[in-house]
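*Asks:* These notes open a run of structures that come right after.
Just so it is clear, none of the values below were taken in a lab; they were calculated from the coordinates. Because the structure is predicted, anything quoted here is derived from the model rather than measured. Cβ atoms are built from the backbone, for glycine too; each structure is taken alone.
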Structure I
Amino acid sequence: MIDKKKFEKDLAVFSFRQHQDFLTYLIVLEKNGWTIEDAKVWITNSQNAGEKLKAFPVKQCLVCGGAMQLFPVNTISGDQTGDSQDVSVWLCRNNNCLETIYNKKENENG
């Protein structure tokens, strides 16, 4: 039996919504044959790929004027572009724009 008060106290840093999202995440992981360890490896690999791109600045979107952020691509199964030469993408953070600029070279600033 769960000690509800202790659970809530120990995990008070998380909102109810975050608990729901985490439960959904675990269900989807399990349904697709993945483990928490697989998720940890994916997160670590994604962080390491992102470290290479931290030297690139955020730039202004030429379409809407919003901020664009640089992301790695073709590093894991979830960020494949269909073009093996793509190494990064500038993505506008304005949800109404989402302009994308793919880069073929690692040091390309778009």
Structure II
Amino acid sequence: MATIVPTQARSSGVVTIAETTLTGTLDTFTYKSGAIQTLIFRNATAGALTPVIDGASSTSINVSGVGSVDVSAGFSVGSIAAGAVKSISTEAIAEYLRGTIAITGGTGLVCTLLEY
């Protein structure tokens, strides 16, 4: 079980970054609505990984001009090649982050959660 601990990045000086290696079992973090958070995934493994971020209470949302969109399967970050780094603003995927959050498919990824 890995809990991604946020790093307070708002500073006028040097900030020590907290990194968390995902285990594949109950990997999670806390989404703070209204806060500026960036989740960073660094693939320290020898192969590509495709993590999915899923909130247990995410079901479907109504999108203007589209209708109902199912978000219950979670948000796929997409394939992250060995040695590559991807980041995402949690605000951009807020509808996927309702309830207890689980990250699957990311065993071995090194994650950082920056908060501003």
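*Asks:* To which of I, II does the computed value 9.8 (mean count of other Cβ atoms within 10 Å over residues 4-11) belong?
*Replies:* Only structure I yields this read-out.
*Asks:* Going by relative contact order in percent (Cα under 8 Å, 6 or more apart), which of structures I, II comes out largest?
*Replies:* Structure II comes out on top.
*Asks:* One of I, II was used to compute distance in nm of label points 7 Å out along Cα→Cβ at positions 28 and 76, and the result was 2.5. Which label is that?
*Replies:* Of the options listed, only II reproduces it.
*Asks:* Next question. For which of I, II does mean projected area of the Cα convex hull in nm², calculated from the coordinates, equal 9.9?
*Replies:* Traced to structure I.
*Asks:* On to the next question. Figure out for me which of the structures I, II the number 0 belongs to, where helix-only ellipticity at 222 nm (-39500 (n - 2.57) for each DSSP H run of 4 or more, over all residues; to 500) was derived from the coordinates.
*Replies:* II
*Asks:* Here's another thing I want to ask about it. Using the calculated result 11.1 for mean count of other Cβ atoms within 10 Å over residues 20-27, pick out the matching structure from I, II.
*Replies:* I
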